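The structures come next, written out as structure tokens.
What follows draws every value from the coordinates through simple rules; no lab data is involved. Just so you know, these numbers come straight off a predicted model, no measurement behind them.
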Structure I
Amino acid sequence: MKISRLKAAFKDRRGAILDILDDVDLNSVTLITNKKGAVRANHFHKKTVQYTFVLSGCVKYVGKGPGGRKQTVLKAGDLAVSPPNEAHATEALTDATFLALSYGPRHGRNYEADTFRLAVPLLAPKKPSRK
């Protein structure tokens with residue numbers, strides 16, 4: 001897992017320009033909204049590189065690859081890169097929106113062709129409290 005905390009490439013009185021990815025081929029750009037506590041992914045891709053760019057909110061991001069398990073908190077403007085064969089999962093720490101950008105066979109109707117669910121999840125959904 002590689003994490004980048006992106007900064008604007010250009011800023012002036014009109015606003016800012018932020019290059020999320022530069023010189024990268026993509027097959028899909030997917031917008032994902034999450035309610036606080038939502039857990040997603042808990043899978044890996046054999047041939048697909050997945051980029052997760054947080055637009056709003058905070059997300060716990062866990063990746064597990066040859067280097068072991070790594071966990072971080074992503075906030076708006078952060079980018080996580082999961083290479084092929086790296087398991088990954090997210091948990092929304094607040095309501096959150098992110099983009100899942102990918103290069104490889106995991107997209108559109110072929111989503112499941114390169115998505116392999118984990119037998120043991122990296123992040124388990126929280127059980128509702130009894131109040």
Structure II
Amino acid sequence: MIDHKKQMRPIISSIELMENTSKEETFQNSILRPIIKLQHDLIISYFEYYLRQNKVEISELNGTEKSVVIQRFFNNDNRFKVEIRGLITGLLTHEEFEEYLSLSANLNRRINNMLQQRVQSCYDV
């Protein structure tokens with residue numbers, strides 16, 4: 001059976017998979033990065049929603065202040081991290097989710113870092 005979740009993912013031609021990479025890095029590059037690229041608009045929409053919920057006017061902040069706000073959400077707000085991570089893990093297949101669970105401590109850190117970088121790039125930070 002063809003998994004529709006895998007079919008939706010964009011191909012990222014710049015990804016080079018090497019034999020000597022760790023399981024986490026292979027998972028990140030072959031599975032997480034395409035999902036994050038697919039979910040880009042939803043990630044940014046969710047971040048903007050979360051800003052509104054927390055009454056943060058990011059457009060009124062300078063670059064350093066934007067960076068501090070973004071880092072605060074990604075480093076200190078557990079509710080935010082769990083919810084935004086769900087936008088990614090929800091598109092894993094059953095087999096991928098099982099692998100994710102076995103590597104979750106390292107993968108959660110990697111997901112968090114990739115999402116933070118993506119949000120920061122959208123706000124010119």
Structure III
Amino acid sequence: MMSKKIIHTDQAPAAIGCYSQAVQIDHTVYLSGQIPLVPQTMQLVSDNFTEQAHQVFKNLRAVAEAAGGNLNNLVKLNAYLTDLQNFAAFNEVMAEYFTAPYPARAAVEVSALPKGAMVEAEGILILDQS
């Protein structure tokens with residue numbers, strides 16, 4: 001039988017809509033998209049792309065840890081950038097949060113993101129079954 005568990009942490013921004021930060025089904029955790037909001041203020045960390053990318057990964061890490069995992073448990077990452085000219089900067093920031101082997105990934109340009117963010121990322125995490 002499928003077990004469904006809602007993951008929530010105050011270390012990541014509260015949901016700004018009718019969704020959960022993450023949902024766990026058995027050993028798989030589906031992480032909702034994170035934009036670069038500072039959890040304590042619910043404001044964008046800055047107008048700088050690199051700082052925004054760091055905040056996105058900090059938020060994803062907080063949710064992953066609340067689920068009992070970490071970013072290296074991610075098997076799939078989807079990234080949304082409002083300007084693909086920031087692709088190289090996104091890769092540099094991502095490399096600071098992951099070790100090889102890296103997750104599968106998509107990175108696409110979108111016309112806009114919530115709150116005027118320049119980057120958002122979401123992922124699928126597989127928890128260790130020990």
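Tabulated data for the structure shown
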{"item": "Structure responsible for -6500, with helix-only ellipticity at 222 nm (-39500 (n - 2.57) for each DSSP H run of 4 or more, over all residues; to 500) calculated and labels I, II, III on offer", "result": "III"}
{"item": "Computed 1.43 for Cα Rg over 2.2 N^0.38 Å, for residues 30-69 alone - originating structure among I, II, III", "result": "II"}
{"item": "For 24, 20, 13 (semi-axes √(5λ) of the Cα gyration tensor in Å, calculated) the corresponding structure among I, II, III", "result": "I"}
